[in-house]
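Values in this text are rule-based calculations from the coordinates and carry no lab data. Just so it is clear, the model here is predicted, and its values are computed rather than measured. Cβ atoms are built from the backbone, for glycine too; each structure is taken alone.
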Structure 1
Amino acid sequence: MECGIFHTPYMRPGRTDKETFEYSMMLAKAADSFGYRDFMVGEHGMQAWENIPNPELLIVAAAQVTERMRFAPMAHIVPLHNPSSLAVQVGYTSQLLQDRYFLGVGAGSWENEAVLRGQPGDLSEAHPRLLEGLEVMDKVWRRQPFTHEGQFYKAAWLEAGIEAGSVDHHDAFDLKDGEEYHALADHSPYGGADGLEIAITGLSAGSPSHVLAGQRGWTPVSFYGGSTLLRSQWDVYSAAVEARGDVPDGSRFKVARDVFVAKTDEEAKEQAKNGALGHAWSKYLMPVYKKYRILQGFIDDADVKVDINDVDLDYLADHVWLCGSPETVMAKIERTFEQTGFRYGQIAVNTHDALDDPAPWVESLRLFATEVVANIEVAGSKSPVHEFA
């Protein structure tokens, strides 16, 4: 099985951008040394707990201090961007990192992010803006003349550029043979528009994002919310893949989970509850997982059923988080395979703010890579853990 990092990140409000950046560099170096395949960086400009507005700045820096790990913005919220500018930014980063970069895209789920950009707070424009924005980005990457006038965006790629002297504030001038005034920069992705791996995130049951992934051959990424939710995403993804004449591959699914591993169940539970993971859930994630109806899915899967309002840290450690010794965490993962009906290829560990005491968190990352996923077989996965051993 593959292991990855989903670096939202869940930093405590009040952390400075510099603190978050330096903590991110430390985590990236550690994950790379342990054999993590992907380091995916969230994009949020308004959330105090998820405070990275420009993933590429972090990605390019982290790539310089790591050797093998791949990086991705996960995800660029396309509706919040000018798609032409985003296409150039993504292509440029892709060329810098080459095959260590892939692109994550999403429609967005935070109302305040949309309102800041002058869009409806009900997110009614999010999905149509995503589709139209991706259309413009693909046109930019192909570097062929086009004119786009859509519902939300206007863009054009001129075959020969703007004629000399045609702009009012420019004086007319003549070009001499050999001068390259019209030369256009090539910021298409490394390997071309068709060579860029694209991944898309989904939160909801039967997610339209996963339908899109199946239709276009993209990589599906899920926030695990119980077996029923993930199974519904797998079903719509599979149907879309089959509709275009291909065979669905469970190993392509990346599933984000909260993980904490220690030598014993008791040690893992106490460190998780009293550390970064427990703090984030107590202060932030409990209402988020209730809002998006994710928490109920874990309760439905658990042997012990409780009212959603009675969920506490002990219940989270036992039934929601992948928390425990390596053997216990392996058993929890295998159970999710049985409950969902397919074996997914990667678990991406959600990161949390252990800046004040990083050693237990880093050790958990090591144990998860070397003693958990390295011992779980998923056909088609490409875990680099064995290469590092």
Structure 2
Amino acid sequence: MKRYQHFFLTMLAAFSLLVLAACGNSTSGGEESDATDEGQATGGAIEAKIGVISYLSGAGAAYGEAITQGLKLAQKEINEQGEVHIDLVIEDSAGEAEQAVNVGQKLMADDSILAIIGPTLSTEFFAVAPEADLNGITIMGTSTTVDGIPEIGDYVFRNAVPESLAIPAAIEKAVKRTGAKKVALIYGNDDALTKGGFEVMKRKAEEMGLEITTIETYQKGQSDYKAQLTKIKNSNPDLVLASCLYNEGAVILDQARKMGISVPFVGGNGFNSPQVIEIAGDAANGLIVGTPYFGDSEDPKIVEFNKNYEAEFGKKPDQFAAQAYDALYIYADAIKRAGTGEDRDAFRDALAATKDFDGILGKFSFDDVGDVVMDVTVVEIKDGKFVEFEE
């Protein structure tokens, strides 16, 4: 396996990371989260320390907040169950690849840390995951949906449903309902998630024989989309396929509706946040997205998760909280099967063997490269809330 082929490189990289850690090469202080009282005995539980890299400050901090809260709720429950005791060491990446690498190096250099969850954005993950793989520490993305992430290496996994599964499902249902023949595309051209989502959208539109009337791009942080939306409106599409993060995507929806673009939007994973509704208001109605999580499901597991999350944090969870919650339970399950919270290789092998794990998102397995095997639900925003899509 790769981890044996890279033995000497791994030793050299580990030495370098120890030097970096000794020099304090981190731009954010770690926050250690322990769901038990300080000094409380853990009994016979297997103890494990998990590093977390999350987008906690900056324009997209709602993603990181939801992920971190999902992890903390799972941590509390897992520790209370008594078989595994997990400490979380949480670092802020601020949504920036360079900072994600800095805090990732800090976590990797700590031999007491078994594995890492995060970073939040695919752009960050592509920067950090190769180093984790080289250093033989498992890393799992809970919100990273771009094609090619698990293929980075043997130690790289995700439990986020990739855009290559979610977007086609949403486009197929939208086309079937509307009879659409023509689509316009808009996407952020400076982010791995939005670029990857666009590529899936374009490929699916071409496979379905849909006419692409125009392709428009924008940059992260942009606030005025009138030029792009004017071109979209003038091209007279039946659907708009939009690969955006929620902060730009919600503004695009609002401006599009004000300009008289009334056709449905089909979004990528970045739209799977209640923030879209909070920012765009009624303009969010008609947005269609694929997701592994439908928060208003009557499934008892979802109902219980919602109740516990609201009791803990005072608001409803979103997809990102749910995926993070399941991710820590998947880690805990692998720790139990490995029988250790210290052996990184044993943990990696146990995690890779995960099959039919019964999470709140449904039955979950990893394929042979560490990618997701599970079902996708298509939802839409109707009357100011996400509802299950009806054909």
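For which of the structures 1, 2 does the calculation of mean count of other Cβ atoms within 10 Å over residues 46-53 return 17.9? Don't skip to the answer; put the middle values down first.
On the way: 1: 17.9; 2: 23.9.
For mean count of other Cβ atoms within 10 Å over residues 46-53, the value 17.9 is produced by structure 1.
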Identity of the structure behind 20.8 (criterion: mean count of other Cβ atoms within 10 Å over residues 134-141, calculated), options 1, 2: 1
Identity of the structure behind 13.5 (criterion: mean count of other Cβ atoms within 10 Å over residues 310-317, calculated), options 1, 2: 2
Top of 1, 2 by relative contact order in percent (Cα under 8 Å, 6 or more apart), largest first: 1
Among 1, 2, which structure scores highest (criterion: mean count of other Cβ atoms within 10 Å over residues 78-85): 1
Value 20.9, 67, calculated as Rg and Dmax of the Cα atoms in Å, assigned to which of 1, 2: 2
Computed -11500 for helix-only ellipticity at 222 nm (-39500 (n - 2.57) for each DSSP H run of 4 or more, over all residues; to 500) - originating structure among 1, 2: 1
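On distance in nm of label points 7 Å out along Cα→Cβ at positions 270 and 350, which of the structures labelled 1, 2 is highest?
With respect to distance in nm of label points 7 Å out along Cα→Cβ at positions 270 and 350, the highest-scoring structure among 1, 2 is 2.
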